[in-house]
Structure P
Amino acid sequence: MTIAIASIFIFSNADAQIKLGYVDSETILKQLPEAKSIESELESMQKLYVDTMQTKENELKSKAETFKSKYEDAQNRVKSGAITSESEIKALEEEMGGLQSELQNLSEALDGYKSNVQNTLMLRQSELFKPLKDKITKTIEEVAKAMKINFVFDKADGSLLYGDKEFDITFKVLDKLK
């Protein structure tokens with residue numbers, strides 16, 4: 001961004017008349033029916049994933065409660081003397097270890113699922129919005145050329161959306177660096 005601003009000042013000193021413009025991409029997206037349709041599709045996908053996540057979380061909670069109950073029961077049986085032999089204690093420890101391992105696996109699977117869902121939703125969002133963003137970018141370029149605007153920025157994030165190639169000094173900077 002600093003380089004773009006610096007190049008504007010360099011060219012403005014050379015008596016070139018530079019015209020700047022900006023758009024608010026958030027406003028544009030909110031107004032387009034295609035964007036609303038995409039948002040609706042993404043919300044439907046997200047709801048499906050959230051429902052599945054909720055089911056998995058409920059399963060994990062249920063198994064955790066079962067484990068806690070069995071663990072407390074086992075402790076009480078050992079304290080009360082109902083279980084005294086080494087083989088009974090070892091079998092109980094193995095059962096508790098198996099339940100604990102199962103809980104750990106379910107928790108890791110849930111974390112993996114959440115991460116996968118997040119990545120899937122981001123990828124799908126990118127795929128769905130790409131044609132619309134390309135259309136918006138092309139329209140911005142057409143409007144900028146028609147209005148003889150040299151640079152168009154996005155008010156939402158300050159990014160450069162369009163730059164007149166006449167003011168691109170990339171290769172001049174590269175030549176000077178070599």
Structure Q
Amino acid sequence: MQTIGLPVKDDIKKRLRKLGAFIDKEAKGEDREGALMGALHQVQAEFGYISEEAMDFISRKLSVPTAHIYGMATFYNYFSLKPKARYQIQVCKGTACYVGGGARILSKLKKELGIEEGESTPDGLFGLGITRCLGCCGLSPVMQVNDETHVRMVPEKIPAILKKCRRAAEGKKSRGKKK
């Protein structure tokens with residue numbers, strides 16, 4: 001498996017060096033906690049999740065116990081300890097969305113994707129989850145695909161949304177091959 005033309009291990013080492021430079025810049029004085037949160041955000045952005053290797057690296061750089069880093073990484077919903085799918089679908093199951101048909105949206109997505117909530121498709125393209133509120137109660141039911149919010153959802157809209165994501169992913173793959 002290759003990543004950006006480099007063997008995976010070399011790519012990870014390069015990314016960890018970049019993270020180390022970020023930590024060195026941010027970890028001035030005694031503000032290890034602030035540097036830790038920034039480092040976790042950097043890892044999430046760079047790798048898409050926070051691996052054990054990254055936690056160990058941060059622990060060594062900041063002299064913070066790995067257990068403390070793990071605690072922070074599991075406390076905040078933004079962070080993930082597993083690689084995430086390219087398209088994270090969140091279905092709102094807050095009261096307004098539930099009453100408005102959110103369960104039908106979730107059911108249709110499960111059927112279309114062949115996965116349950118908390119799972120990802122085998123190709124890593126889609127991940128499915130639930131959330132309790134997206135703050136769009138007056139536009140329910142609502143679902144979110146990455147940062148794009150879809151309001152007044154009905155099950156019939158789902159195939160077109162998934163198709164659009166698949167097309168976008170294919171476009172990125174074909175552009176990547178030309179380079």
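Structure data summary
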read-out	value
Entry that produces -27500 once helix-only ellipticity at 222 nm (-39500 (n - 2.57) for each DSSP H run of 4 or more, over all residues; to 500) is calculated, selected from P, Q	P
Winner on volume of the Cα convex hull per residue in Å³, for residues 22-101 alone once structures P, Q are ranked, highest first	P
Computed 16 for relative contact order in percent (Cα under 8 Å, 6 or more apart) - originating structure among P, Q	Q
Of the structures P, Q, the one that 64, 21, 11 was derived from, the read-out being semi-axes √(5λ) of the Cα gyration tensor in Å	P
When distance in nm of label points 7 Å out along Cα→Cβ at positions 94 and 126 is computed for each of P, Q, the largest belongs to	P
Top of P, Q by distance in nm of label points 7 Å out along Cα→Cβ at positions 78 and 118, largest first	P
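FYI, it's all coordinate maths here, none of it is from the lab. What you see is a predicted model; the values in this text were computed from it and never measured. Cβ atoms are built from the backbone, for glycine too; each structure is taken alone.
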